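As structure tokens, here come the structures.
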Structure P
Amino acid sequence: MDLQILVSKKGTKVVKASDLYIVLGLPNKQYATNLRRWINDVYQFRDGIRKPAAMKDYAKRPTTVKLMEDYYFSIEFAKLIVLNSKSKVKQKYATFLYKLEDKTESNDLLNVDQVMAVLELAKVMGMVSCQTAAEQKHLETYEQRNNGSAANWWNFRSKMLGYSTDQLKQKMQEMGKSTAGKSRRHMLMQTDKYEMVRTGVVDLFMAMGKTERYAKNLGRLAKAFAKELKVEIFDDRNAPLLFTPHLNKELANEVKHLEKGRYLQLWEPQRMAS
């Protein structure tokens, strides 16, 4: 049996859960149990590690068989299910679904509102208070994923960001500058100050549960915006309000408290087209 691909009026490609189950050759008696597990499990989607979202990754399919539940699955979700299954034919169907994924609808692409939000993020990440808050929130997410442990945090973060304290010290020395008593942030300020904006944005989106690739892509975009706008890097933590830059306070508060308000909610899962 071939896996049937359905296309909605809006062009969304989906598969039926029941069809997927049949082609994978899984035990009929375990259908209901596996279906519940699929929907409640955690997967690495393109936009982050999370549970599947209703009306984004799956939707209830009306059926005349009262005792049998069925769903429509997005192509990405179906592929992740196949990869996590114990089916003997999972490579065949995972490859098939991978080729069907519409690259033009990839979550790596930003809509206009998201681009404008990254532009605003580039500005507020000039404030050290936002940078440190994003770093702390990222650390908390890291600990949650590692059973409450922060072991290897600095090595993990250095590898992800592409620089370490030792590398920054070497760069400072090559520039003929002293490294005595200098923190990472101080050294970045003297070697590549807009890297602080990139780092802050990467920390923020990692804290929000996005994938490393996705967070780094947005970080690079924010850094490019910061350079173009000549964003001021300002340590506002102990500065009087009179001397702080006039920036988007609403977004700054969202960053500091990881609150999904008008800006950060733009990265919440969108509803599946019907």
Structure Q
Amino acid sequence: MKLIDFDEKFNKKVAEMLEKHAGEHTEEEWEDAIAKAYEKFGDTYMGAIGMTPRQYFEKMTDSGLVETLKEYILQDVPVPDILCGELEKRGASEPLLALLHETDEELVHYALNLIGSDPRALPRYAEMLSEEEYDEHIKDALADLLKESADEAKERILPLVKTESKPYALEILSRCKQKDDRVFEALLSAFRTGEEEEVPLYAGYLAAYGDERALPALQEHIAREDIDFVTFQELKFAIEALGGEYTAQRDFSEDESYKKIMAAGAGTDIFGSKKNG
């Protein structure tokens, strides 16, 4: 398939515009002007194709648009925003959803950005989390999308708690708004059994989930004498987020993380008070 490099054509117009009006606008004004110019470019007749760039993509079928997207990536030609805009406008079509079974990282990223948190994609998103073909960049993006629809995805995510996808599963489940004992127990169990360096993260998940039944476990852990300052801060935040409080005075003056934070405070401690000495 012979592709049209629309970006190259537009960039030539921008270069001419910048040269002609050099020094006349601020950087912010130029950004606004270029964005408006691109919108106009999309609706400007091009003799080479006998129509405007926008019309060029509008006349394609859903399958045609997706195949064209794949070709742009395969041939290493910049993907036109106008093409992406047309795909996004049509929603999660079957050809677009089918891209979620591809393994090319760039192509899958495009698919995720275009499909977003569409409910029709959630089952496949959950499957992809546990598939080895996808790296952490893809899985991070999947987790972000699934967090937006955590309640809808919950039944597919809960089984992943017992797999290597557990870190992603817990992150997603912590965003559930509808209370579920299975979700609470998964988050609480992770907090209780996790490595010490994971405690701040899991405390944050309990805070995000918002179930005050986690308070006793958090209170028990914050009372320990062997926790560092960072862990203490995260536990205290989680306790307060769930409506509890912790008022005991603690001395972290010998804690390495506390010393680093104090040093970075340029004369004040973590609470904004002047340091002695």
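We did not get these values from a lab; they are worked out from the coordinates using the rules stated. Given the structure is predicted, the values throughout are model-derived calculations rather than measurements. Cβ atoms are built from the backbone, for glycine too; each structure is taken alone.
Hey, semi-axes √(5λ) of the Cα gyration tensor in Å derived from one of P, Q reads 48, 28, 15; which structure? For semi-axes √(5λ) of the Cα gyration tensor in Å, the value 48, 28, 15 is produced by structure Q. Comparing Rg/Rh (Cα atoms, Kirkwood Rh), for residues 101-252 alone across structures P, Q, which is largest? That would be structure Q.
Taking relative contact order in percent (Cα under 8 Å, 6 or more apart) as the criterion, the top structure among P, Q is P, with the largest value. State the single structure among P, Q that was used to calculate mean count of other Cβ atoms within 10 Å over residues 125-132, giving 17.2. The correct label is Q. When helix-only ellipticity at 222 nm (-39500 (n - 2.57) for each DSSP H run of 4 or more, over all residues; to 500) is computed across structures P, Q, the figure -18000 traces back to Q. Tell me which structure, out of P, Q, gives 24, 23, 14 once Cα extents along the principal axes in Å, for residues 141-180 alone is calculated. It must be structure Q, since only it matches.
The greatest value of distance in nm of label points 7 Å out along Cα→Cβ at positions 61 and 157 among structures P, Q is that of P.
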